[in-house]
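Following this line, the structures themselves.
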Structure I
Amino acid sequence: MNTNASERAVLILAPAKVNLVLRVLDRRSDGYHNLWSLMHTVGLEDELHVRLTAEPDASSPVRLACDDPTLPTDGRNLVRRAAELVLDRAAAQGRPAPGVDIQLTKRIPMGGGLGGGSSDAAATILGLNHVLGLGWSVSEMAKLGESLGSDVPFFLFAPCARVRGRGEDVAPLTLAGTRWVVLVNPGFPIETRWAYQRLAESRRVARPLSASLVTLMGRDRLSWNEVVPLMENDFEGALAPVHPALTVIKTELLLAGAEGALLSGSGATVFGIFHDEAVAVRARDLVGRSEGRRAFAAPAGTGPLTCS
């Protein structure tokens, strides 16, 4: 374990993500679906302060506090589960078990299809790997994250990757150029299990990947100009009839100057891609002014998760 006091505490910024492409393919033998997604981080970030303490709490080695009182901090929370998983794995490798204090500041809307919980879990794994001096590789951390959630491995390979399978098959790639992203949350969550049920009810079979997406599979460098015309999300058509606000927001983003707009994940956040920061900020103010909505303008992510 690191003993220098300055190395016993770190700050990790955990970004949101958007699915530029999300195809839900065949059902697997384990009950999950095979996915094909192109994911990218966005500069809307939660903050995690991770600090080692000399003595673990008698009831639990992990103490988690969050500024959002609606977010559980018990075993339902992915940050707590990630921290306990890391400590268990470290103990199995003969490492001492310190106490861990984690302060989570939430900015990413919950239940919004932006991967906030998964990002927080990935940040927790990264932070503890650093302060405990475990020396795990990105692949080792991603493998650990698989058991916590399908999106967790992606965040350890961010900012952009092609993701397949349940989420465990992550191929990082470069998306050339810069863009701004406007995120508009309609003010209600969409439960993932329900979204998959709606999708199953709305179609008989899964469409195969388009030829355009197949051509992307062997490439490790793309451009925004190539990707934006290919943006699609299988959940969008299934959920929009139940939640017409999703279509309204998408239309408003396009009218406000977005190159493309789409539902992220299984919802409920809709995002737009913009060339220019000023146009993105104006669109945020315009589309986000309706009652109940939360809107954010942020640059597309440019780097991996890091500790500071």
Structure II
Amino acid sequence: MAPPDTVSIVEVGPRDGLQNEAGSIPLAAKLALLDDLGAAGLTRIETGSFVSPRAVPQMADSDALFAALQRRPGVRYAALTPNLRGLERAIAAGADEVAVFAAASESFSQRNLNCSIAQSLERFAQVCTAATRQGIPVRGYASCVLGCPLEGAVAPRQVTEVVGALLEMGCYEISLGDTIGTGTPGSMQRLLDELLPRFGAQQLAVHCHDTYGQALANILVALQAGIATVDASVSGLGGCPFAPGATGNVATEDVVYMLRGMDIECGVDLDALLLAAGNICRALGRPTHSRAGRALAAAADA
């Protein structure tokens, strides 16, 4: 199958990226990042997370973040909501959409959510029902789809069951998360061979971590299978607080560079995105993890 002509990028840096930072991040830096990302043309931005501040302290200011946010027309600002209380806070904050997060690994579900997969799905069904009543779209995440830090390899049929349950409860799209980045083009292909006969490519997205340097290759496999939604994090920020050793998400700059080379439209201005990456990296006091970002900066200085 030919890759799609247009790809939608879901920018997860402000939530999935920053939640893994060790130091405190000023609210002003988060607001500047959101503004920079919108200016670069990103229209789907994971903005915050309404979870327990004890579990994820970097997201403790999500209420204040949404309150101070200067919204850009056409941009959807999303929030992760693990339960009904989180949904209530997201609605009060004015989130455009919410997301729920289930695991394809029983052990990871217990570590991350303190409950079984079945129990988590029951909880998320309540969130989906309540959000639907409010007219708020719900996106679903399936984590550990290509490997678990506790169980190792995850069978594709386990992912199929979780994806099916999330769609049935009302999620409009399921993001397939390679949470620890152990996936390869081979395991991604095997997973999609299992999923695509049952679910449409338009119902799926990919969320690839680059721990083993396989993220872009795995995304390419997904594109060639017809999947047209890709999660990415500016500057490759992120990891997973509940998955030791998991490094950052694939860098948005690297994805945009690859798509541009494939003549696939994504609506993102790469130069503006590089400015956004530079600004947040300076605020965090760290270099970018984007290979394309580093190479383009070096070429500009040459």
Structure III
Amino acid sequence: MAHKSVLLVAALEALNLHPDGIYVDCTFGRGGHTVAILNRLGKLGQVLAFDQDPEAVQAAQTLCVADKRFSIVHSRFAQLAQQVEKRGYLGQVKGVLLDLGVSSPQLDTPARGFSFMRDGPLDMRMNPNSGESVGKWLSNATVFEITDVLRTYGEERYARRIARAIVAARSQADLKTTRQLADIIVAVYPSKFGDFKHPATRSFQALRIFINRELEQLEQLLPQVLEVLAPGGRLVVISFHSLEDRIVKRFIRDCVRGDDFPPNLPVTVDALHPRLRAIGKPIKASAAEVAENPRARSAIMRVAERC
């Protein structure tokens, strides 16, 4: 499936683009959002992008050569403030965009091991040159550890049953492929739930989020946005998982509320020092976009503006 950027038009509108502004795309992927932003900027506009996936960074090199307004950092986006300060952009950025989750090329490439629909090595790392693969982690994890990951990151109600089955299966044969793992999950999953989603959906999602520390990275990034944004600059976040969206929602809410004071102390709004303003309501993909791109069905976008 060709990569299609989710909520592209809505994200561009939410960024409130200025022709000469500096923007950061924290999740380059295959550059759909980045290219669309560049197309709306003038000669002095700049886009800095991040991606930890070496294949995404390699794909970005052509754009780096073709457009001097663009640069990319091969890094987790948790290094946002450091990289922005390095370039002298601190407090001057007009917009920060995050399109969270996994990209279509990652899902559609069996060798990356993200999808239970395609047999491949049980990897799931955003950067396959760094860290521990899912397969390696599962080969040593206890039933308790696997259960905890599946419940915490996948909200999987049958987490313990699946964890026990994984540990039992690996005692018979090494767990190396996505198909092996998917078959183990299907075999122990109640059949009455089979029509709702593929039984392996939540488990694969949980393992991917865990092995890449995705929620931890998001929690590290969000406070840095306050440092890099200029007054009036926009934060635009597209989430695909309720846990991601919950973190973003809470962060925006707390920044809108401002400083904590005792509940009975009379305080003016200005004294609260709010750091963000929430812009509009959460946005979801239209029925037409979901029909064209089914991966947009769970997307939700939140927007906030720096005070």
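Quick note: the coordinates plus some simple rules give every number you see, no bench work behind them. Keep in mind it's a predicted model, so treat the numbers as computed, not measured.
Upon calculation of percent of Cα pairs over 20 Å apart, for residues 73-168 alone from the atomic coordinates, which of the structures I, II, III produces 56?
Corresponding structure: III.
Given that Rg and Dmax of the Cα atoms in Å, derived from a single structure, equals 17.7, 56, which label among I, II, III identifies that structure?
This value belongs to structure II.
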